[in-house]
Structure 1
Amino acid sequence: MRRLLLLAALAAVSCGARAPKEETMVHLSNRVFALAEEQTVYMDSLLPEGRCPRTFQGDTLVTSDIGWWTSGFYPGVLWQMYSLTGKERFHDLAVKHTLPLAGLLDRETDHDIGFQLMCSFALWGHYDYTHKHEMNVLSAEQIDDILTKGAEKLAARFVPEAGIIRSWNWGAWNIPVIIDNMMNLELLMEYGDREIAEKHALTTARNHFREDGTTFHLVDYADDGTVLGRQTVQGYADDSAWARGQAWALYGYAMMAREEQDPEIGHPDLARTFNDIAFKLAEWILPRLPEDGVPYWDFSQSDYRDASAGAIIAAGLLDLWRNDPDRDPEKKLVAAAERILRTLASPEYLAEPRTNGGFLLKHSVGNIPGHSEVDVPLTYADYYFLEALRNYRWIEKTE
């Protein structure tokens with residue numbers, strides 16, 4: 001009898017010590033999407049009329065007008081929610097927050113018009129086509145016209161002699177170009193002058209990268225294309241690897257490679273070139289990520305994590321793997337993206353319902369050297385987090 005009791009006790013201890021079963025990615029993404037349904041509607045209730053969410057600090061929702069570079073990301077989150085749920089509520093909210101961005105066509109803009117329009121009007125056109133929703137506000141032709149005119153504004157910033165698109169309209173630089181600009185090229189590739197986008201990407205490849213594959217944040221050019229200087233404005237130091245800068249570069253070149261794989265208008269040689277750049281970036285980034293996958297704001301630092309950089313890296317890794325899965329048969333890129341997404345979906349980073357100003361993620365970094373947006377939620381972190389989760393599910397379904 002004593003032996004039976006001992007065996008029972010050992011069995012109980014064994015069962016109690018058994019590791020909990022890991023949450024499936026399907027369950028994880030469904031959990032995040034359910035939270036996003038509640039948070040996006042909550043955020044809309046907090047927003048003053050005509051304002052765009054920027055961050056949440058203390059107990060205050062910080063907003064901007066349409067001119068701030070992040071103005072397209074909340075509409076983009078709403079369009080993603082409409083695509084995921086098919087619910088008219090999200091369609092109507094997305095239209096409501098997208099329409100004001102048409103006003104950018106009447107303003108002086110900078111390179112970020114790509115972010116602003118591709119995350120809003122481009123998704124409107126794509127998801128309405130996908131779901132065959134009756135366009136009773138703008139026609140497909142009107143949406144395309146807005147995107148085409150936006151692409152023309154971006155192309156007008158191209159400096160032919162230097163082969164690049166000017167980024168900023170301010171500062172003491174001559175022609176400043178930041179690595180973020182790679183992300184805006186998608187507007188040209190889809191709705192404008194693809195050759196300008198290709199030239200900018202190739203010039204950036206020549207001048208923005210160090211020998212190890214990491215990128216400077218900013219390169220200043222003379223009118224003839226001579227490099228006047230290289231800096232890492234929003235990173236720790238000019239010779240450090242600013243995490244979001246590496247993320248923009250990874251995602252941007254993966255996007256360009258994908259665009260060049262178009263069998264009708266793409267260039268296979270450029271697709272290989274851009275893919276090689278993105279793979280080199282990934283090969284540098286992956287072994288330098290913390291154990292949980294979410295990077296510090298600069299790879300030389302160990303204080304503040306940056307959920308936005310993590311989300312962009314995850315989205316970029318998945319896009320890169322889809323471009324060329326044969327190059328990564330062990331799916332290391334997918335595994336790294338999954339590690340990041342699991343961490344971002346943990347209580348450490350994921351907000352509770354009806355908190356955090358309606359944002360999904362906590363702990364992002366905007367610009368530490370500029371003393372702006374340190375350890376706060378940011379709209380683009382949420383946008384790329386959702387995009388990465390949706391891309392991960394697409395990969396799972398197609399295998």
Structure 2
Amino acid sequence: MPRTADQYLSAPQVPGDNYVHASVYTDPELYEEEKENILRRTWKFVCHISELAEVGDYRSHTWTGIPLVTVRSTEDKISTFVNSCSHRGAKIVRDPAGNMKHMTCFFHLWEYDLLGNCTYQTRDEAYEAHGPAKKDLGLREVRTDVFAGLVFMNYDGEAMSLRDYIGDAGEPFEDIFNQYDLEVFHYNQTHVRGNWKAWYLTNCDLYHEWGHLVNRTTSVLAPGYHDRPWRLNPEGHGYNAHLLDGSPFQVQYQKYKGWQNRDDLVFKGLVPGEFRVIDIFPNLSVFFRATCIRLNHSTPLAPGHTLMEERGLGVKGESKEDRKVRSKQFVQIWGPFSRNASEDCAYVEATHECQEHGANPYDLMSRLELLEDNVHERIHSDTYLRHFFNKWGEYMGRPANNPKNFMTAAE
């Protein structure tokens with residue numbers, strides 16, 4: 001039956017970690033705290049190593065508002081620097097990607113080598129009297145590491161190692177990624193009018209697959225679909241793949257009109273049609289769909305503005321015919337005009353429109369479905385959403401269900 005205003009504004013009558021207050025998606029002060037307490041303390045995905053194949057290859061990007069550039073500085077070293085000249089602070093590298101022999105600031109033509117050393121000051125004799133010397137003006141280096149071909153960075157020099165951070169969630173990467181020389185064959189960006197967590201958690205919320213015609217047709221009714229348990233990692237990651245008995249889950253692509261089963265070009269370590277998903281806290285999702293691997297990462301730009309990046313991985317050196325098939329199967333589901341990714345954007349924007357002005361004060365995450373062993377939770381449980389916000393609360397030092405000590409109508 002309809003609720004009164006007081007009932008609507010009151011907290012849901014479920015356990016405390018089964019809902020969050022909508023302000024976690026919209027409040028500017030919480031967003032600033034997230035940047036400091038979460039985004040600047042955890043490992044952030046940058047790109048795939050194939051995008052930095054040669055010495056001098058680089059990608060410029062922004063994280064928590066800070067311009068950065070990640071470059072292959074030597075044959076065996078990937079480096080990330082704050083992309084700001086030590087002289088007057090101008091942004092140095094202004095193209096999104098390319099290859100360079102050194103970094104030159106366009107403002108006064110100061111120059112830096114690929115290891116971040118300042119190597120040239122225009123008319124440097126004028127600095128002899130008061131300094132500073134070039135040797136003291138190197139760029140700020142940001143901690144960078146590579147795991148299974150995935151490049152990450154972390155502002156926090158005291159944080160645990162990348163391998164320890166990923167932990168057992170890295171097993172599928174090692175099983176599959178390390179068997180190939182992979183490369184990015186598809187890349188697109190989409191600006192989403194919604195919060196970064198809402199975008200990330202939409203990908204993690206497998207209950208939302210009911211919203212996709214493709215998933216309802218090819219997956220939800222397939223054998224074993226509901227028999228997959230969530231695996232949770234203490235650093236906030238989640239992994240979903242095999243059924244409880246260890247057998248893989250296989251999507252029935254042929255059930256969607258005009259599509260075919262994915263029996264060829266299947267990555268080693270997977271079986272035809274197999275589907276897996278790995279979520280790396282705080283905002284990287286990796287999807288395996290037999291012939292396609294998708295890296296989905298988002299950059300928060302404001303509480304209600306997210307830049308979504310999508311990469312497709314293929315086998316380096318494969319034939320044009322094989323790449324054409326792999327590319328087609330990737331964009332069918334995940335491309336900018338695909339069946340699923342565009343719908344996900346619509347879901348996020350629809351929820352943000354209601355969260356932004358208080359139309360929906362609470363986000364409910366109380367689904368709980370146990371498997372036959374009465375221990376593991378099924379994939380349509382809100383297990384990972386609760387896990388994410390519990391980790392969010394640890395970093396933030398406040399609960400997600402009442403982050404700013406709001407008074408409820410009942411109080």
Structure 3
Amino acid sequence: MSKPVVALTRCWHNHSDAEVEEAVRQTVALAGGVPEKVARARRILIKPNYVGANSKPSEEAIRKHHGRFVSCAEPSVTRAVVGLVRAANPHAEIVVAEGVDAHAARTASDVFGWLDAFRLVDEFGVRLINGNEGEIVTVPVPGGGLIHRAVYLNREVAEVDAVVSVAKLKAHGTAGVTMSVKNMFGILPFHRYGSTFRNFMHTNYFRLMRIVVDIATTLRPDLAVVDGLIASDHGMDHEPVEMNVLLAGHDPVATDAVGAAVMGFDPHADFPVEPFVVSENHLRLAARAGVGTLDLPGTEVRGLPIGEVSRRFSIQTEMKVTTEQAIGARSAAIAQAAVFQARREELLHQYAGQYIYLRNGEVEWTSSNLAEAADRAIEQLPRGEYGLAIQVLPEADEIEKASAYR
């Protein structure tokens with residue numbers, strides 16, 4: 001088996017967009033170019049990271065540093081990647097898609113406009129898709145999934161033949177780091193996973209890290225490009241850091257491992273070692289699921305040595321959750337999943353189809369509404385009221401596997 005290749009190059013944040021685009025082209029070429037699978041595909045998904053604009057009321061509210069985005073993939077980086085893919089595959093249908101959580105009075109179209117995505121339509125003939133809209137279908141996770149047998153996806157996204165991720169170099173208060181693998185989480189239709197930001201997945205970290213891997217398994221990036229012109233320290237939309245780098249690779253796990261090392265972290269570390277202070281290392285989970293290879297010493301890093309550009313980042317956890325709280329919450333989720341399995345028939349008789357919150361072996365509250373259940377359950381964690389929110393379904397009908405909690 002050949003070793004993974006990751007290109008790590010210098011690209012200054014104060015360079016012109018034209019210079020940035022040329023640097024992206026050179027970085028992808030150094031990583032081995034556009035993969036053959038992408039060049040032969042009928043329909044290609046390009047998934048940029050627009051999360052930093054998702055929650056903002058206006059373009060002016062999006063966090064920037066010297067004119068460059070802190071939490072969103074830089075438009076010039078995305079444009080260069082789209083141009084490379086179009087040049088390699090002139091006849092493919094290319095969809096640029098993100099799950100844009102629209103907040104009145106702004107729309108998904110506003111977000112696409114802020115990130116200069118309509119230019120991609122005019123220049124390269126791509127189609128823009130909001131993953132939260134359109135026909136939603138269930139797609140089986142290859143290999144059966146770590147925790148979900150299937151994921152919900154926009155049908156047009158589900159039917160792609162190749163995937164390209166354009167991610168951002170960021171620390172993350174829950175996942176530790178977020179780049180190519182976690183970028184795919186943003187394509188999930190939020191209304192099938194709770195309320196805004198897919199909150200039901202965030203109600204316990206055991207679930208969250210596994211759904212991150214399940215979607216990356218289902219839509220595995222064939223080409224991973226990471227914008228590190230300006231990175232975000234402490235969390236995904238926090239302190240801007242002028243890293244002035246680009247990364248690219250055909251292996252998303254290997255690419256993210258190099259990115260983690262650039263942020264001063266050991267990509268082989270695991271909970272509770274920083275950056276994975278509240279959850280498991282999703283890169284380790286992804287490697288075990290076959291998404292890619294986690295072997296930093298065995299990865300060929302082309303271009304710059306990691307040590308030449310790395311600096312130490314740190315983590316500020318979401319909601320100021322501590323490692324001790326995370327340990328308690330994880331133990332409780334596993335224990336309550338065992339209770340659920342043992343009492344499934346009894347619970348089905350009383351609560352079939354409902355969402356319940358199990359704590360200390362008892363049903364603490366119920367809800368018929370996914371969004372409400374998500375919002376209630378996510379409030380329990382910082383209060384130290386650890387349990388498990390789960391939908392009461394027969395085992396044959398469940399998408400999330402209660403048996404996965406162990």
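Derivation of every value follows stated rules applied to the coordinates shown; laboratory data play no part. Bear in mind that the values here come from a model prediction, so they are computed numbers and not experimental data.
When helix-only ellipticity at 222 nm (-39500 (n - 2.57) for each DSSP H run of 4 or more, over all residues; to 500) is computed for each of 1, 2, 3, which one produces -9000?
This figure was derived from 3.
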Task: Label whose coordinates, when Cα extents along the principal axes in Å, for residues 59-146 alone is calculated, return 42, 27, 21 (choices 1, 2, 3) - done: 2
